[in-house]
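Several structures are given next for inspection.
What follows draws every value from the coordinates through simple rules; no lab data is involved. Because the structure is a prediction, the values reported are computed rather than measured. Cβ atoms are built from the backbone, for glycine too; each structure is taken alone.
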Structure 1
Amino acid sequence: MTYIAYRTDEKLKIDGRLDKKIWELAPKSPRFVDIVNGEPALYDTRSAVLWDDEYLYIGFWVEEPYVDAKISERDGIIFQENDVEIFIDGGDTYYEFELNALNTIYEVFFIWRDAYKPGGKYDVPEFNVHERQAYSFGGNHDRVPQHFWNGTHPRGTRWAFTDWDFPGLKTAVHINGTINDDTKVDKGWTAELAFPWSGMKWLANGRSLPPQNGDEWNLQFARYEKLKSLNKNVGWAWDPVGSDDNHKPDKFTPIQFSEKSIQTLK
């Protein structure tokens, strides 16, 4: 189901706190479900979207009885522990963002190899595969023998630029409890994100920046949680993708942008 993202007439202070009136007005997503089969998730996770002429704003409400995060180095592999994630589809490209409760960021920019051609629009210094940290990527199954080289997606592999940073990105986290202390039960944490439209030129795919009324973008909203009792990581998402390979832009959640002000919904 398409989500309607409303404009905000007031600037948001990105501090991780989602108890602001503006976020109370924003429609929340349904409770996240298992990313593979759509079954109910163990802990509650919800998200919401707002926007203005400068930023795409995203909020996450994360129930977690023992808030845990250890990785503090930027672009550390934080999906091995607990995180929230955003993917933004750009047609021939997509962007992956992850954040843990320490406000540690992991991000990668992907270009499908069938769109990356000599002399093409992506043949620019920003995406020079010989000089950047670029890797061939076939999806989360590309190290399974039967899918070793090409992964499982019909488009095959993509270039993954692990040193690409979203310009002007703002993030903040608020902990409702005590992080990394299993002797106390927490309520969880919230994350507040602001992605500048000015940094989305490679994701616009012919769409206006900022969006026009009725424009639609596909985003994935997900969460990965390490369940210690089972010694495994599970994925939960706004919409399931039918696989534990979440690099499937065709399965992302459609977000339609409305010029209607969220303040008029009071």
Structure 2
Amino acid sequence: MNHLSSPIAFIGGGNMASALIGGLLRSGVHAHEVLVVEPWAEQRERLKQAFGIVATEQATPALADAGLVVWAVKPQIFREAAAPCAPHVGEAAQLSVMAGIRTDAIVAATGNRCVVRAMPNTPALIGQGIAGLYARPEVDAGQRSSVEALLAPTGATLWVDREADLDAVTALSGSGPAYVFLFIEALMDAARDMGLTPEQGRALALGTFSGATALAAQSAEPPSVLRERVTSRGGTTHAALVAMQADGVPAAIVRAVRAAQRRAVELGDEFGG
């Protein structure tokens, strides 16, 4: 069942907004039911070419008709973008996909306490993302369902009970694709060192990651058990894991994710709220 109320307004029309808009249209929402405020002419033209949506350069009273407003601007310009929109968005549920902007800041900028904050990640662009979600107490069950319906085409969703937990979500899954890409790069470098071609290294690295992830997702056993099953003492896998442990790789990964979490907290402090 589609729980979305139309029209739906987007403040900002960049990559994440485009991923969400594409999902909306595939789910049966019509282009004329999607409102977009996008100051950059080039991006407005992209939206028109890709989706048939006519975006406006500035906020208009038509925003007041939206049942859901999606904040998708860069965090640095949120306050600037919110000022002309605030008079028109007081009644709508609001969804933020902006990194670092806490819900208190959105309430302060718009006067609307009905705010859901999401932390998606870049695989959302191909429908394989996962987004952490936090809702303020004023958000009702129907509005939660609307947010879930909007995000469904981009991948999975996970609700957290405390807004502070979104800093951990940011560090783990928000930034996480970059960690995976780094590991893939390292595997490709190793392949080249061993005499394989770049094409062979890429195919083997990507196939290994996608296959192992799919196996872990489908298995009822924890990753530690799956790892042990392919690790024979004295074998090749054992040699590799001993080397990683000696280099402190697992601990380094934990430290890296905690560093990202601390930075997420700092950004929230910097942007206010």
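For this structure, a couple of remarks:
- Among 1, 2, structure where distance in nm of label points 7 Å out along Cα→Cβ at positions 14 and 46 as derived comes to 1.0: 2
- With helix-only ellipticity at 222 nm (-39500 (n - 2.57) for each DSSP H run of 4 or more, over all residues; to 500) derived as -500, matching label from 1, 2: 1
- Distance in nm of label points 7 Å out along Cα→Cβ at positions 22 and 38 - highest-scoring structure of 1, 2: 1
- With relative contact order in percent (Cα under 8 Å, 6 or more apart) derived as 17, matching label from 1, 2: 2
- Looking at distance in nm of label points 7 Å out along Cα→Cβ at positions 166 and 254 for structures 1, 2, the greatest value goes to 2.
- Here FRET efficiency 1/(1 + (r/R0)^6) of positions 6 and 174 (r between Cβ atoms, R0 = 25 Å, to 0.05) is compared for structures 1, 2. The highest value is that of 1.
- Entry that produces 21.8 once mean count of other Cβ atoms within 10 Å over residues 190-197 is calculated, selected from 1, 2: 1
- Test item: FRET efficiency 1/(1 + (r/R0)^6) of positions 102 and 118 (r between Cβ atoms, R0 = 35 Å, to 0.05) calculated as 1.00, pick one of 1, 2: 2
- Given 18.2, 58 for Rg and Dmax of the Cα atoms in Å, calculated: source structure among 1, 2: 1
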